[in-house]
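These are the structures in question, set out in turn.
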Structure I
Amino acid sequence: MQNGMHTHRERCVRAVQSKDARFDGWFFTAVLTTGIYCRPSCPVVPPKPENMTFYPSAAACQQAGFRACKRCRPDTSPGSPEWNQRADAVARAMRLIADGVVDREGVPGLAARLGYSTRQIERQLRAELGAGPLALARAQRAQTARLLIETTDLPMAEIAFAAGFSSIRTFNDTVREVFALSPSGLRTRVPVRARTTGGGTPAGTPDASPGTPGALCLRLPFRAPLNPDNLFGHLAATAVPGVEEWRDGAYRRTLRLPYGHGIAALTPKPDHIACRLTLGDLRDLPVAISRCRRMLDLDADPVAIDDQLRTDPFLAPLVDKAPGRRVPRSVDEGEFALRAVLGQQVSTAAARTHAGRLAAAHGEPVDDPEGGLSHLFPAPKALAALDPETLAMPRTRRTTLLTLARQLGDGTLHLGVESDWEETRARLLALPGFGPWTADVIAMRALGDPDAFLPTDLGIRRAAQELGLPSTPAALTARAAAWRPWRAYAVQYLWATDSHPINFLPV
């Protein structure tokens, strides 16, 4: 697939006529005769080709006056894979919008984070997506509002402000315009039982009991296939005690969010990820969803990735055996960078122990009536203030950890969804104690670079040797050029040749 797929009319028509779910989120179909817009896999009889027009985003459809289809719910499609595989300004802007930056800081805040003027960002987004940042953020608010309307019994006023609307009137007008129903009309379409038991999205049927009063239960869609083994296996095997845990078939962790903290419980299902969120402030809902999706790499296009990796005869058997591997990422880029330093040259168990001690001593306490979570991971400023002598680790690693914590804490170094991958790598490598492995594992798992590669990693070199691939870093890097731009996914397949717990779904 390629950028601007909505401009390839014949391909779009074929995708709609075959109801191909792989294209959900890549483009949207607006039907001229009905005034609605759909995802490509909409179950209704496809319209005549002459009645179809195509848009790159739900926001562009809404701006053109089309309403969301009530059958296929295009606003709940997986996000476009482009925003996680690209490093340009538009992709970085889309990641920031998904993280709620426009709602919290406005378009000037978005532009400032990217180092552009507001006019430049507006122009670039409109050129590629057919809508500016305000319209894109509005579409996200509408989807959050719909989720709360259909899965909770919260009063509409609370929902309006939780979804990021500035007034009840704007909330009402937007819901009517986007969904062709009033907020109360949307709610009456969902059975009461589905709301009171945590109805899921997009199917609108209960996923599981919320367990805790105030918990929200929803479904996170993804493009199939998805292999949960290394994804959840990695998160569970490296879980920091008190911050993360595997319990009753779910990966659970604490979340530091813009307006408070929360707890996410994520359970792999055959056709979705069951997500239960307990939030201190409902305004954090869209950000929490976005970060959970990002951590689980749910917007990836596994078919395109696996097809590319299969072209290598040494990787093809690994891909065919267990397709759809994702890159396990993070909900907090700074947290992951600090944990990467703690894990330098030690075992997974030792890294968990170090991180768990820091969390218990310096993390913010949280209440978890459902399990064993007790703290947020310590904020960089809290770690930066520590006496180095209190850290039970080699002196050089103490220096590395505290230097990183200080730079993250005072803003000298920023790690976020908008980070430029190459520039951030260079800045990390300039820090004491940072080598290529640490910089690249942060690029891969925190920043989301799909082409990050770890040729010096012991597990990768061992796997390469067993498969008959070159095992020296230089030779392996040269061979891996054929895997670009998906080398981070090749890493997952190579790691999976080992019997390490990170490769197995916990029981």
Structure II
Amino acid sequence: MHTDTERCVRAVRSKDSRFDGWFFTAVLTTRIYCRPSCPVVPPKPENMVFYPSAAACQQAGFRACKRCRPDTSPGSPEWNARADAVARAMRLIRDGVVDREGVPGLAARLGYSTRQIERQLLAELGAGPLALARAQRAQTARLLIETTGLPLADVAFAAGFASVRTFNDTVREVFALSPSELRARAARATGGDTGATGPGRTAGTGDGHGTGRAPGTPGVIALRLPYRSPLNPDNLFGHLAATAVPGVEEWRDGAYRRTLALPHGHGIVALTPRPDHIACRLSLTDPRDLTLAISRCRWLLDLDADPVAVDDQLRADPLLAPLVDKAPGRRVPRTVDAAEFAVRAVLGQQVSTAAARTHAARLVTAHGTPVDDPEGGLTHLFPEPEALAALDPGALALPRSRRTTLTTLIGALAGGSLRLGPGSDWDEARARLAALPGFGPWTVEVIAMRALGDPDAFLPTDLGVRRAAAGLGLPSTPAALTTRAAAWRPWRAYAVQYLWATDTHPVNHLPA
């Protein structure tokens, strides 16, 4: 979109927050870059240039606006709606692959050479993988500086910087303030110190502000996860709560809570829907996992979606329009771990929601890693495929064919022949899943929808979808419904959410 100058200028003049993250406005006279919705008086059009990413702005020598904080805007929905190499690379960079494995690791995951990946990202985003990862590290550093009492040297390494000097130089370059000045500015904005005062103190009002970190306790950070309005939380949180695996997930005090397996330790997150943001409370054993934890929470709740584009497309069908108008902004509930969801999808084949939860809970108790949760009832991490590889199929209370399906899936995940995650090629993953015994179209597509994030995944054989279609006057046979649904592309996964919502099942309702 950043190449359509006229459209970008109109969005900036109208301060339209729907375009936050789609592009960034750089001002030639001030050398500052902003969100389209920045509250300041818009500059003259001849003084504006537009970039597709915050990293590209920083690479061109612009610094982040202190008013609108463009570095904390919702991510571009484009990367979740595409399956090409650039989109997959962006999802992997957001997932921290460059920080953990370097650019060669990113290229290897995508099946390209380092040079090819760098060339493609530069051509489309104006910045290479290192610059994009650097922009993400800068935002993590800002979050830790402003919302925790960590010593600044610890912040540097927790944010992924190789040295304190690089950390200082990057923060000054990106935000035009030193780390200590950023912390002092945040303290003035909140009326006190941002130092450690215990996990209960609320700080700040902007995206990314949160709580302090109590000395001698695991890091607890509270922050706001922004999104594009509207957002309907009913089916999103309803689905997560109704299918929650005991010990791993729970609904408590108006929040969805779950454990997270992270590269440097584990975490517990509580996510609460608010009118203009998602309140996120993270407890981490290692602050280096902060960026990845935030990324996975955003992915879980589909917070980078563009609901206006989705709903406008679906509203064009006169039979779907009343559902969209009644409750716009539905998101697709996803997962924090694609392998975990694939295992749970097999456990849920042809059984009730309650039975699927029971089967999953047994696996968790037998093979999951125990964790402490002083604030609730979470007890375990969901077991990794490697931990499940040694399970005894005879101990599973499942039909023999389902045991074979589950153990074959676990073997493929543990052995590396099947890789599911943010960098997956959707078509290739579908083909590999379909080749496994016991994987029919429903299981493949539900994994594509919720684990891989394909916005066009479709479930024409799903009983709930067929029942809803018949009630609306849509074709109810899978073949005819698929033909009719061609007009909903590329947002058929969202159409499924609207169709499911016609039922009274608990997945469609925000828990009391």
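Each reported figure results from applying straightforward, stated rules to the coordinates on display, with no laboratory input. In this text, all values refer to a predicted model and were calculated from it rather than measured experimentally. Cβ atoms are built from the backbone, for glycine too; each structure is taken alone.
Could you tell me which structure in I, II was used to calculate FRET efficiency 1/(1 + (r/R0)^6) of positions 277 and 349 (r between Cβ atoms, R0 = 30 Å, to 0.05) as 0.25?
Traced to structure II.
For mean count of other Cβ atoms within 10 Å over residues 221-228, which structure out of I, II has the highest calculated value? All intermediate terms of the calculation are to be shown ahead of the outcome.
Values: I: 19.0; II: 22.1.
With respect to mean count of other Cβ atoms within 10 Å over residues 221-228, the highest-scoring structure among I, II is II.
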